[in-house]
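Colleague: Following this line, the structures themselves.
Rule-based calculations on the coordinates, nothing more; no lab input. A quick note: this is a predicted structure, and the numbers were derived from the prediction, not measured. Cβ atoms are built from the backbone, for glycine too; each structure is taken alone.
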Structure 1
Amino acid sequence: MESRVALIGIVVSEPDSVEQMNGILHQYAPYIIGRMGIPYKEAGVSLISVALDAPQDIISALSGKLGAISGVSTKTITPKIAGRN
């Protein structure tokens, strides 16, 4: 299956959800290029970006599992890159 580059934006509004979210991200570690998290205490949320290089079904599965966690919202971006779809 062809690999794609993607970015998953994650907003965590319930701190109790972080452990479950990290467990899921650990399962997909081979596909993760990098991640960055920013706690935004004034708003009571954490903002996380996860860069991936993975087949589309893996990207969708990861985003779906993260979005199913209570207090976690996700949005996935998969740009069109010449030679990689």
Structure 2
Amino acid sequence: MSEFDNNTLVKMMTAIDLGCRHLSGNFDTVQNRTRIGDAIVGAATSGKRTLAQFIDVALHEVVAIMGPKPSAIQAMIGWLKRCIKRA
């Protein structure tokens, strides 16, 4: 990683940390943390240098790993279905 200056490395580490904090339960694995890190290194290698760009890459990987969060309507429908099943 010596090809990156210290400022870029700090931004990359910040984005990796933020992305990994979004992994929960069974998704918080070494493989998934490595996947996020590799994606950020790839972004830096391709010329991205801002914290916002690195965070975008990290969160994109989190969504790819965990899947998108349901919308509020989808969450409500799921909740209603669970209530009906219990009744």
Structure 3
Amino acid sequence: MNAPHDPQQVEDLVKATVKETLLQLGADVDNPREMQADFQALREWREAYSSVKKKTLLTFIGILVGGLVAAVWVGLKSYIAPQ
């Protein structure tokens, strides 16, 4: 097969290739608004996951720091006023 030289042929070939690729990925190429909504939903899931991940890390660090502070406090109390 000879490579197309006409710019319109190239454009048509690219459009057909992109359409076929999107179809194979399961995208509805005939309804671009629906596809955009799907991508927006994926973005929202990604952002929510990232937010939960950050909050979980901060909570874990808070628990560790709180435990460390409590251990130091108990240690100091027992050192200052032994029973």
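Colleague: For helix-only ellipticity at 222 nm (-39500 (n - 2.57) for each DSSP H run of 4 or more, over all residues; to 500), the calculated result is -29500, so let me know which of 1, 2, 3 that is. It would help to have the intermediate numbers written out before the result.
Modeller: Numbers: 1: -8000; 2: -24000; 3: -29500.
For helix-only ellipticity at 222 nm (-39500 (n - 2.57) for each DSSP H run of 4 or more, over all residues; to 500), the value -29500 is produced by structure 3.
Colleague: Determine which structure produced the value 6.7 for distance in nm of label points 7 Å out along Cα→Cβ at positions 13 and 69, calculated from the coordinates; the candidates are 1, 2, 3.
Modeller: Working: 1: 1.6; 2: 2.8; 3: 6.7.
It was calculated from structure 3.
Colleague: Given 5.4 as the derived value for mean projected area of the Cα convex hull in nm², which of the supplied structures 1, 2, 3 does it correspond to? Show your work: numbers first, answer last.
Modeller: Working: 1: 5.4; 2: 6.8; 3: 11.2.
Traced to structure 1.
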